[in-house]
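Each value in this text was obtained by applying a stated rule to the coordinates, not by laboratory testing. These figures come from a predicted structure and were not determined experimentally. Cβ atoms are built from the backbone, for glycine too; each structure is taken alone.
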Structure I
Amino acid sequence: MLNSPEVEFMKIAQFSDTHMLVPGADHSAALLRADWLRETVADINGQRPDAVIFTGDTTQTGHPEEYAVLFEILATLNAPLYVIPGNRDDKDALRRGCGDREHLWQSDQYFHYVIEDLDVRLIGIDSTDHGERMGVFCSERQIWLDAVLREGRDRPTLLFIHHPPFDVDDHYVGGYRRADEAVALTDIIGRNSQVKGLLCGHVHCPVNREWNGTRAVVTPSIAVDLRKGVDENDAKEQPIYMLHEMSGAAELTSQLRVVGAKM
């Protein structure tokens with residue numbers, strides 16, 4: 001394998017699991033979730049990242065009005081946005097809401113793609129099937145990911161996906177429809193040392209750990225009413241997202257960012 005080129009510096013913001021609701025819905029968090037997203041977008045703009053990754057479950061039910069609110073707020077992001085679906089998303093509605101973004105049509109069957117024009121290669125992976133809550137990584141997806149990683153062995157790469165292919169505490173165990181599909185994803189990542197990180201959502205709690213030769217990061221839900229594993233005293237009931245940095249030899253460092261924090 002060729003030596004990976006060094007990344008001068010790249011900052012990436014990641015948020016997840018907004019679970020947007022229809023305005024006026026009979027749910028106490030309907031307006032709050034929209035406000036939390038607005039505050040998060042404003043804070044991200046202040047951090048001036050090179051890219052923003054959104055790891056799915058953008059809406060609660062996939063209703064068109066939920067997407068209307070979502071994309072009205074996301075339109076104020078300054079950095080390029082790269083989104084992949086969660087199990088609660090309507091993939092057609094999500095594509096339409098993202099507008100004329102060529103990368104979203106790299107696959108007719110799946111909502112996954114490769115971004116080549118940044119210092120770090122980004123690969124979004126579709127782990128969803130219609131009506132399926134658990135993660136899916138079928139043989140067609142395995143073949144696709146294996147091929148695109150072989151094509152870019154000389155470039156530092158970040159993968160992002162909704163469903164983590166590993167257990168998280170007691171509340172997320174065996175999160176894929178078929179255990180062998182999670183194993184296949186794990187094996188593909190393990191034999192590609194250019195993969196510097198796997199960024200995930202779905203679990204609503206923060207995870208940042210070494211895993212299978214790379215770094216696995218899960219960002220909690222920015223919906224304060226849904227997140228888990230966050231110290232409310234530190235977060236002050238504010239939404240939280242993740243800031244990732246890559247530089248030098250392209251090692252990934254990640255930290256939680258409390259919206260509105262002075263640092």
Structure II
Amino acid sequence: MAATPLSGRTVVVTRSEERASELKECLEALGATVLVLPVIRHHPAWSELHVTIACREQFERCGWVAFTSPVAVEHFLEASVACGVEPSAWARHNLAAVGPGTARALRERGLEPDVVSGPGGGEALARALLDGGHVRPGDRVLLPLSRIARPELREALEEAGVDVQKLYVYDTASEDPARARLFLDLLEADRVPSAVVFSSPSGLRAFIAMTAGPGRRALEDPRLRIVTIGQTTSAAVREAGLEVAAEAAAPTTEGLAEAVVRALAPAPGAS
């Protein structure tokens with residue numbers, strides 16, 4: 001039987017089990033051994049949201065709701081239901097999404113996004129909204145986000161005169177360092193994985209915090225290739241003094257899997 005592209009390779013996926021399952025299956029189909037290492041966890045932050053959604057003036061005046069991640073979609077709509085506002089009610093607003101993964105999270109809940117950005121994170125969504133004439137100075141945009149969310153989307157909209165209503169719907173925290181035990185066992189046995197996949201700057205920071213010196217040294221080891229979901233995460237990797245082997249062309253499961261294959265492909269001329 002012909003070898004698959006990732007035969008004999010071990011790939012570390014730094015997502016929670018539920019969010020990692022699709023990528024894990026895709027990489028395993030390509031022959032990889034996949035180690036899921038959750039590095040961050042999310043907690044609802046609904047107290048402010050209860051007040052905001054309960055305020056009908058806010059609900060009626062908000063022309064757009066912009067989502068930066070599937071996690072933001074999940075926590076916002078769960079809190080919305082807790083406040084007595086069904087997800088379908090948000091269909092009367094214009095909805096914007098960072099990337100196809102966030103757009104899919106909306107569609108899975110019966111909401112069709114009006115604008116979906118390509119690669120580039122929040123900055124790309126800001127360009128799509130502003131350059132496309134979808135939002136103008138004085139328009140109000142509701143922005144559900146994490147307390148540690150990057151500022152690019154908010155800042156770009158505010159600089160253009162848009163009234164951005166920040167709404168903290170979830171908090172992000174590092175996972176228990178004990179979750180890294182299997183990964184650290186591999187390092188102690190000098191079995192450095194072939195690649196590690198990062199899906200966010202916070203995931204990179206949490207990974208380094210959880211795995212401490214051994215994890216940092218592994219990321220610097222030329223035997224391990226760093227793969228990222230997009231430009232924002234790649235920038236964080238480089239800011240940390242590390243090298244990106246491959247970046248997903250699209251922030252999707254397929255895009256990440258293709259990037260892993262690309263990162264681990266033999267160099268031209270290698271035997």
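If you rank structures I, II by relative contact order in percent (Cα under 8 Å, 6 or more apart), which sits at the top with the largest value? Between I, II, the highest calculated value is found for I.
Can you say which of I, II returns 1.1 when distance in nm of label points 7 Å out along Cα→Cβ at positions 43 and 219 is computed? This figure was derived from I.
Consider the structures I, II: one of them gives 1.3 for distance in nm of label points 7 Å out along Cα→Cβ at positions 67 and 251 as calculated from the coordinates. Say which. Label of the source structure: II. State the single structure among I, II that was used to calculate FRET efficiency 1/(1 + (r/R0)^6) of positions 163 and 211 (r between Cβ atoms, R0 = 25 Å, to 0.05), giving 0.05. Answer for the origin of the read-out: II. 54, 41, 41 is what came out when Cα extents along the principal axes in Å was calculated for one structure; which of I, II is it? The structure behind it is I. Given a value of -13000 for helix-only ellipticity at 222 nm (-39500 (n - 2.57) for each DSSP H run of 4 or more, over all residues; to 500), calculated from one of I, II, which structure does it belong to? So the calculation was done on II. Among candidates I, II, the computation of distance in nm of label points 7 Å out along Cα→Cβ at positions 27 and 91 that gave 2.3 used structure I.
Here distance in nm of label points 7 Å out along Cα→Cβ at positions 19 and 195 was derived from just one of the structures I, II, and that gives 1.9; the source is II.
Tell me which of I, II gives 3.3 when you compute distance in nm of label points 7 Å out along Cα→Cβ at positions 11 and 115. Answer by label: II.
In this comparison of I, II, the computed figure 1.6 for distance in nm of label points 7 Å out along Cα→Cβ at positions 75 and 203 is attributed to II.
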